[in-house]
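Following this line, the structures themselves.
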Structure 1
Amino acid sequence: MKVRADIAELLRANVPHQDIARQLQVSRKTVSAAHRALQLPARVRGGGAPHASLEDAYRAHAVADADGHVRWTGPVDGTLPIVCHSGRSTPAPRVAFRLHHGRDPEGRLRRTCDMPGCAAGAHYADRLIREANRRADKAFAAIFGQPS
């Protein structure tokens, strides 16, 4: 496909497709086809540069509070924070857990704090952590007795 020089210039300047189409009086399909023909990296909604990794996409929307919670400023699915990268959506707590614990979560993740929407990896427990906590609770009870 032969790409018009003016379209190529605007695509390389990371101008949104709809703006290019409006400015140059061409269809968005033409702009998208030119984008593919030039083999440019995938665009991120909002006109920003694509994130290098899923973790970078998480960090772009995670804002740490002084009290250890992490507020999510990115997209949500209902109340679940979502990280979008390379055309896929991943729950932000799974990414945060991996960054904090250095491994993927086993089984279902459950938030351990009471801040709705918190996206701090330290504030989530997977099956392995919950099982370890139950074992520790049993050992504590065996040593010190049941709390009254």
Structure 2
Amino acid sequence: MRRVWAGPLLMVVCGLGVATATFVQGRFGTTVVVLVVFLALAGMMSPLAFPKSVGAVEAQRRSAVDGRPVVFWRPGCTFCMRLRMRLGRRARRMYWVDIWRDAEGAALVRAVNDGNETVPTVLVAGRAYTNPAPVWVREQVSSAE
């Protein structure tokens, strides 16, 4: 649980350090900009930026019923953040599995990626795709509706 928040917390601490240095130098406008940027980055790295995670078994069951893709991800993953941001509102139409919180999800990702926990791994119609292009994933979400 702690490692999920380690990256965002580190980002906030670094931001506070840089902001303090600019504040001491009397650059108040820069201080505000630095704080906003570091807080935004911390928010994007946190689990709060992603739709609520479900377990791998439940996600696969739901996907079999409605055809929506399943995304296996982990907090702090830059490729996962890129996918999430590029999907926009469509991300809510998918099932997200945090592999750091779900052992079955992590095992499935390792099974399809030669033992590596490479994310994002997207499961579409029972077939896994590792780090697919966000445009392709967007098309899969649209076709599932």
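One of 1, 2 was used to calculate distance in nm of label points 7 Å out along Cα→Cβ at positions 13 and 53, giving 2.2; which?
Details: 1: 3.4; 2: 2.2.
It must be structure 2, since only it matches.
Figure out for me which of the structures 1, 2 the number 47, 14, 11 belongs to, where semi-axes √(5λ) of the Cα gyration tensor in Å was derived from the coordinates. Attributed to the structure labelled 1. Can you say which of 1, 2 returns 2.1 when distance in nm of label points 7 Å out along Cα→Cβ at positions 5 and 109 is computed? The structure behind it is 2.
Thinking only about Cα Rg over 2.2 N^0.38 Å, for residues 69-132 alone, which of 1, 2 has the largest value?
Working: 1: 1.06; 2: 1.01.
Across 1, 2, Cα Rg over 2.2 N^0.38 Å, for residues 69-132 alone peaks for 1.
Kindly point out which one of 1, 2 the value -18500 was derived from, the read-out being helix-only ellipticity at 222 nm (-39500 (n - 2.57) for each DSSP H run of 4 or more, over all residues; to 500). The value was obtained from structure 2.
Please state which of the structures 1, 2 yields 23 when relative contact order in percent (Cα under 8 Å, 6 or more apart) is computed from it. Don't skip to the end; give the middle numbers.
Values: 1: 14; 2: 23.
The correct label is 2.
Quick note: the coordinates plus some simple rules give every number you see, no bench work behind them. All of these numbers come straight from a predicted model, not from anything done at the bench. Cβ atoms are built from the backbone, for glycine too; each structure is taken alone.
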